[in-house]
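What follows is a set of structures for review.
Coordinate-derived values only; no laboratory data. Worth saying up front: this structure is predicted, and the values here are computed from it rather than measured. Cβ atoms are built from the backbone, for glycine too; each structure is taken alone.
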Structure P
Amino acid sequence: MRIFATSDVHADFEQNARWLRGLSLHDHQADVLILAGDVTDSLPLLAWCLELVARRFHKVMFVPGNHELWTVRDRPRIGSLEKFQLIRELVRNSGASMETFRTSQLAIVPLLSWYDYSFGTPSSELQEAWMDFHACVWPAACGAPEITTRFLALNETALNEADSKVISFSHFLPRQELVPRRSGTQTVDLSPVLGADQLDRQVRRLGSILHVYGHSHVNRRLVIDGVTYVNNAFGYPHETTIAAKRLACIFEL
């Protein structure tokens, strides 16, 4: 069994959806796919994508990213936590999973999260430019730190059932060392909305040997204190230098 990973497929772009359609119906029937969020904010399109990859892989593991929790296209518009519950049901019905997957040798554990500003305080420019601040609808008095705490609490059951060998995955970055360097054209610091230090504490509690993440769109592999962190984001169509735009085999049993 091989374990493949990707994230940030953004299937709203036809070029990206075409790549999904082109995945082999035969080559991965014994393999696992980790799909670490940001497929689309459209529920019907998300269902289509998950059903498509579920037919191509033995098991598809998924966590929602920030785009999945946008509600601007939903009619009638709903809250982001309500949409999260709809996504959980949709994932089950599609043949994918948001639950721990176990073999005799390994556990693959999805970790829900958000960002809590532990990577920095968002500037007024970031709050204006970052779509989450306009496209997500949270309960009153719930800011990003409170939302992060809610999602991390949903991981507790999996944390208490840790196995000897664990691969974990999340959409958001679990460590500040994984934040990519700002390019010369990037004027707004995105660090505050990229991840949460609390998430890595859960990765460490699990005893993960490898953690897959997405969100930054910058492909990289980095070992920190004995844990290998991997990002294999597909990215937007124009992101041809920071994203490899192919599946990566991250582990093989």
Structure Q
Amino acid sequence: MPVPVLAERLRAGETLIAGWCALPEPLVAEAVARAGFDCVNLDAQHGLHDVSSIVRGIGAIALAGKPALVRIPVGDNGLASRVLDMGAEAVIAPMINSVAEARALVAATKYPPVGERSWGPARVMALRGTEPQEHLDSGNRTSLAFAMIETDRALGSLDEILAVEGLDGVFVGPSDLSVTMSDGKKIAPLDSMLDESIRRIADFANAAGKFAGIFAASPQRAILFRSFGYRLIALGTDHVYLADGAKAMLSALK
């Protein structure tokens, strides 16, 4: 497995495009990694992943030479620690609406003195060929914690959340943001009504020296988000990759 690269590439100012895998099949994750994405996220919130598929998916992504991220279920900070031990380079935590929730995420993902992450990275050390002290010395720098901003509450606490020591960045969920901004009336991740808030989140994150990430449901939205200053952009999902590929082949045949 290659040495961690996700954090260093983001710190160097690169814009990274992530694949997104909801299907709990390591071969799918590997295929997405080999398709040209810079990194691949395994979705354990709304996707079908469990602990078994995550550990195998991380290994498959590593086999393709790419870094893995994992989106955990809401509030599952125990899993946040575990996926880092499995070899994920970043954790995306949904529905972080307060400073207290951001601090709890940091506590689970960072070693002391920044956080309270317990020791046990046997799998990741085996994958990377690192020694315990080497891993401890680099762990807080190479393992990233992203808090998802996707509600009015989170927007109202954005400055305070970004100020939490040890939090590496924020990650925008446009679908949930559209639900909360419409007072539960519609799901509209492509709606331009979101754009002002999405731009403001990136501006605030960049001003705070934190990474700004976001999910893009289309290439056009990804291009827009890149112009806003987002540097980690997840594009589509494995369901869409499969469906669009099949439709394109059938359309060409007809």
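Taking distance in nm of label points 7 Å out along Cα→Cβ at positions 194 and 226 as the measure, the highest value among P, Q is held by P.
If distance in nm of label points 7 Å out along Cα→Cβ at positions 26 and 210 comes out at 3.4 when worked out from the coordinates, which of P, Q was used? Traced to structure Q. Supply the structure label, taken from P, Q, corresponding to Cα extents along the principal axes in Å with the calculated value 55, 47, 31. Answer for the origin of the read-out: Q. Here mean count of other Cβ atoms within 10 Å over residues 114-121 has been calculated and equals 16.6, so which of P, Q was it run on? The correct label is Q. Highest-scoring entry among P, Q, by FRET efficiency 1/(1 + (r/R0)^6) of positions 50 and 146 (r between Cβ atoms, R0 = 30 Å, to 0.05), is Q. Of the structures labelled P, Q, which one yields -7500 when helix-only ellipticity at 222 nm (-39500 (n - 2.57) for each DSSP H run of 4 or more, over all residues; to 500) is computed from its coordinates? Computing helix-only ellipticity at 222 nm (-39500 (n - 2.57) for each DSSP H run of 4 or more, over all residues; to 500) on every structure in P, Q gives -7500 only for P. Taking relative contact order in percent (Cα under 8 Å, 6 or more apart) as the criterion, the top-ranked structure out of P, Q is P, with the highest value. Tell me which structure, out of P, Q, gives 0.5 once distance in nm of label points 7 Å out along Cα→Cβ at positions 66 and 130 is calculated. Computing distance in nm of label points 7 Å out along Cα→Cβ at positions 66 and 130 on every structure in P, Q gives 0.5 only for P.
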